[in-house]
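Pasting the structures in now, so scroll down.
Throughout, read-outs are computed from the coordinates displayed, never taken from laboratory work. None of these values were measured; they are calculated from a predicted model. Cβ atoms are built from the backbone, for glycine too; each structure is taken alone.
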Structure I
Amino acid sequence: MQKFFIIFLLYILFLAQLSFFVHFPFKNQAPNFILILLLLFIFFGKPEENFSFCIAAFGGVFSDLFFSPFLGIQTLIFLLLTFLLKQVIKILHRLNFFWILGFFIFSLIFTNVLFYFINNALLNITSFSFSWGEILNTPQMLYNTTLGILFFYLFLFIRKYVLETKRIF
């Protein structure tokens, strides 16, 4: 039941991303709540659990439906990102603020690079051009990293003070 609620929360965040938060852009960039939620589930989940792959698949399908010219690109990118980060977290065992910050920035660059290359290579095979401005989109990375760190500490607060004290919402 809890997993269905999380997938429903993912859908609600996706709708908020598409309808509400487009009215609060930062340098013409809207937040990517699907990627932020995926990263939080990777960080807070146990490395041997596979539910973050389910979040990556559903989040990728939601993103593909509205942001991608080809169905499956974002899903593939999110699944690959989840696999890579799970492997790194298995090696590290303990995360601190700098690892989380680095993972957020790496994840944003990774998804931008893969989406840019796949999208442009499939659509413009003959006139492919490389643009660092589109790949390293600084306002997007600042906006999403800031929101990701805020949500990370909000999740830490909820986990420490709300869930462990057994309070009912």
Structure II
Amino acid sequence: MTTVEVLERIKEFLQTNVCNRIKLQKPNDKNVDSYELVNPIAHIGWIPQKGFLPNKLDYTIPCLVVGMDEANDDGQDCSIPIRISAVVYSPGLHVKKDDGSIVYTPDFQGYIDLLNLIDRTRAEIAKNHILNGVSIEYPIRWGMYQEEQPYPYWYGWIVFSVRIQAYPKAKVNLD
């Protein structure tokens, strides 16, 4: 199995078992007072730039991004450290008044949405242990990126490793 196949299989697992079962806020770039609840999208590599959305999607966040850190092949085993980045949008509290208007108050509580997405993702990974044919290795670690969070967006991560078969060695014929 190639590295790209591993990432694609994990992405498909996350889309089916996590993203399709939760709804989070989708940003409205034109009006912070409004939002829509949508299923997160799973990507591989990085969050796609505007204008380059796959499958005719109209948003990229909220999302889970499946990537890898530095891999290792020692000739016997090949270990791929997987990093799933979680990204949510949460500008604050939206309260609908009796007249139908919305009162918006920034509250900097987006880390709660982020941790809920991370916990749900981690639970599915641990519960299944084999993600679409890819077997994970413990430990599973998770956290929030410690740099300043780019409010109203919130970023966190989950890491674990997977092992795939090393490429076979070529036999040398000395005759």
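With distance in nm of label points 7 Å out along Cα→Cβ at positions 63 and 95 derived from the coordinates and found to be 1.6, which of I, II does the value describe? For distance in nm of label points 7 Å out along Cα→Cβ at positions 63 and 95, the value 1.6 is produced by structure I. log10 I(q)/I(0) by the Debye sum over Cα atoms at q = 0.11, 0.17 Å⁻¹ computed as -0.53, -1.05: which structure among I, II? Derived from II, not from the others. When distance in nm of label points 7 Å out along Cα→Cβ at positions 23 and 143 is computed for each of I, II, the one that comes out at 1.6 is I.
Assign the value -6500, calculated as helix-only ellipticity at 222 nm (-39500 (n - 2.57) for each DSSP H run of 4 or more, over all residues; to 500), to the correct structure from I, II. It must be structure II, since only it matches.
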